[in-house]
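Asker: These are the structures, in structure tokens.
Every number in this text was worked out from the coordinates using simple rules, so none of it is lab data. This is a predicted model, so every value here is computed, not measured.
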Structure 1
Amino acid sequence: MRQDNIKNFQKIVWGFYKKEKRDFPWRRTRNPYFILVSEMMLQQTQVARVEKKYSEFLKIFPTLQELSKAPLSRVLIAWQGLGYNRRALYLHQAAREIVKRYNGKIPRDMKTLQSIKGVGQSTAGGICAFAYNAPVVFIETNIRRIFLYHFFRGKQNISDKELLLFIAKSLDREHPREWYFALMDYGAHLSVLKDNPNKKSKHYAVQSKFKGSKRQIRGKIIRYVIKNKSVSYSMLQNHLKCEGAVLEAIIKQMQKERMVTVKRGKIFLPTM
């Protein structure tokens, strides 16, 4: 990227942001905990769904400490409507780890953040940029789309490692928070393109069908257990209409992840 290309690209992004800037509750805060919650919620979930749930969740768990003290069952109940219940588990685990290892203070650097279970590269980058205004370099779906669209036309199988070089060179290091807001908004705008630029990515994968998947069954199990407090295998099998061996394998995995507890043939949410 030549300097004039960088300036022209920044001009395009800032110009779009000036006209089409979006407003979200998590953009009106610098609270690292609030931003951790929003970053976890926004993974693979539509913004409109997150907007409503974000405020509700923070009313129930207004601080990192309160979230860490709560049993996972309360967190899973508060999470309902967002899907991907594993993210609720990871958020809960992260809160407890931060309280235990860092005295309740969310780390300010990406390397330390990524050492926390469930906090990936994009979540760590979002916390550093949005909470601490740090000029970090990270990538997520919308950002990937922009750089593929502008700098890799006619090319295929582009790795994130290549893209990160462009992201670093074009980063507005004086205003990283606003710059990443601008990238997110511009990237979301480009998502309406007929030819998805992200298909050029080496890491692109078509998400497997949700209907009938183990992920769908796991979600149904959580909802059913929440509704009935505790259930038997036979109750679940009748409700889900799935094979007993499949159900047992899923429950076993969920028990291993500590998302459910099984005792005397009954399945219920963890109380710790």
Structure 2
Amino acid sequence: MSRIDPTARIEDGAVIGEGTSIGPYCIIGPDVVIGPDCKLIGHVHITAQTTVGAGCTIYPFASLGTPPQSLSYKGELTKLLIGDGCTIRESVTMNAGTVAGGGITTVGDRGYFMNCSHVGHDCHVGNDVIFATSATLGGHSEIGDFVFMGGLSAVHQFTRIGPQAMVGGICGVRGDIIPFGLVNGQYAALEGLNIIGMKRRKFTKERLATVRSFYQKLFYGEGVFAERLERVQPLASEDPAIAEILAFIAGGKHRALCLPEDGSNRS
């Protein structure tokens, strides 16, 4: 049985899942679907065609499905889809999509979004991500599984961050970050591989050595970057992680690749 505080405002048409509790002063729009066993602690605002998966906990002053912050938006009813088991802390904002961007913003399962973090319109965020305080995504960004976003980091619109990458605190991310990459600095620069994250994903010492060797050849080998990239293509067969990094680079569209600062970024 759902538990709804008498001060909450639930618009006609909203769907509230079994076992969900809605605390004081929450506002739920008419096109919202909230899954089972969620907990809205209080003062939560959810609007647009927003779907919240099962078992999510949403803290006070979170605002979900609010209109996209885009000059192309003309008041259309668009979507925000949030997966299962997410924790959304105080004052988190997630915007619905734009018609021009496909009309939907998506957030995967088991995400942990710390206070004041932001997911912009038409973003697609993977599973098991962590956004530290005030981590911010510009519109149309793509964030892979197991990504960690450091506090006060900001991602430029249309930027991709590959799975298992780690972004340091107070980073401005202007380029695509390879899977397993570790970036840091005022304007994010590639500093290496996210070895701690890879170990948590059960990479063996042998696999780590193989991927590290590939990384060195790609970013610190002889010649310009395009030549090095061509030379390492055959290494895709040595490890799935290498194949994933190469496929990610090949799939780039809008942003240049985030590279090291130390001269290996010549192209």
Structure 3
Amino acid sequence: MNEAVCPVCPHHCRISEGAYGRCGARKNAEGKVVCASYGKVTALALDPIEKKPLAFFHPGSRILSVGSFGCNMSCPFCQNYEISRGREADFPQAYEILPEQLCRIALEECARGNIGAAFTYNEALTGYEYVRDAAKLVHEEGMRNVLVTNGMAELPVLEELLPYIDAMNIDLKGFRPEIYRQLGGDLETVKAFIVRAASACHVELTSLIVPGLNDDPEDMRRQAEWIAEISPEIPLHITRYFPRYKMREPATDISLMKTLKTVAEKSLRRVCLGNI
């Protein structure tokens, strides 16, 4: 069997010929791991930049947001599971929008206040080659690029993107390794990703607070102190969970959200509550 190892994330999937990695967006084609989602767009919209969420990067502007399919984590509360958990065969009608076309659309949308392109909705790094190629063209036209990601990628992938990315929102789903293992991820990989990204572009972090998973104030204290070691100016979005996908637990208690915000503000200067 002609297997190939995917280098993109710490799962390092060993993929048989014609098969896909666990993300569903990368496949073995003739002994080489390729991006099966390249140019296959499942979602395209001109969004307020605050929706990414970015609160301190060109506030009040709009940005052309593009998504494909696939994700390398398995969060049972995923807000975009229809596309993040989808596979290539699930989207026979996906738009084909190659990087040149995306850049042209972004330019056309400048008349409606667009400042560039945001790679979002699903896990964009599972198709990082598309992000790299499109973002490069967008930058050449003087526009901005935003990456919304779980940060679950190896640093060489990040290095390929950093010359073209102006801002990121990175999910920090918890601050204990067992939380990440439960969700199919690796905390240390995400921490290293955040540290490197914050040294090169504007970074804001998001923690979706899920009851019984990552709602411990002590965890938030440790998390905020770690973020402050990078910079106390890094914004942290503490957002409210609602029942979605496989989870039916009630929405996060708002009083708990406010408590976690107070805890985080002991170390960080810009803490925002979201989805309340």
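Asker: For which of 1, 2, 3 does relative contact order in percent (Cα under 8 Å, 6 or more apart), calculated from the coordinates, equal 9? Before the final figure, lay out each step's value.
Answerer: On the way: 1: 19; 2: 9; 3: 15.
Only one of 1, 2, 3 returns 9 for relative contact order in percent (Cα under 8 Å, 6 or more apart), namely 2.
Asker: Then there is this: Can you spot which of 1, 2, 3 the value -18500 was calculated from, given it is helix-only ellipticity at 222 nm (-39500 (n - 2.57) for each DSSP H run of 4 or more, over all residues; to 500)?
Answerer: 1
Asker: Which of 1, 2, 3 yields 0.99 for Rg/Rh (Cα atoms, Kirkwood Rh), for residues 79-126 alone, as computed?
Answerer: Answer for the origin of the read-out: 1.
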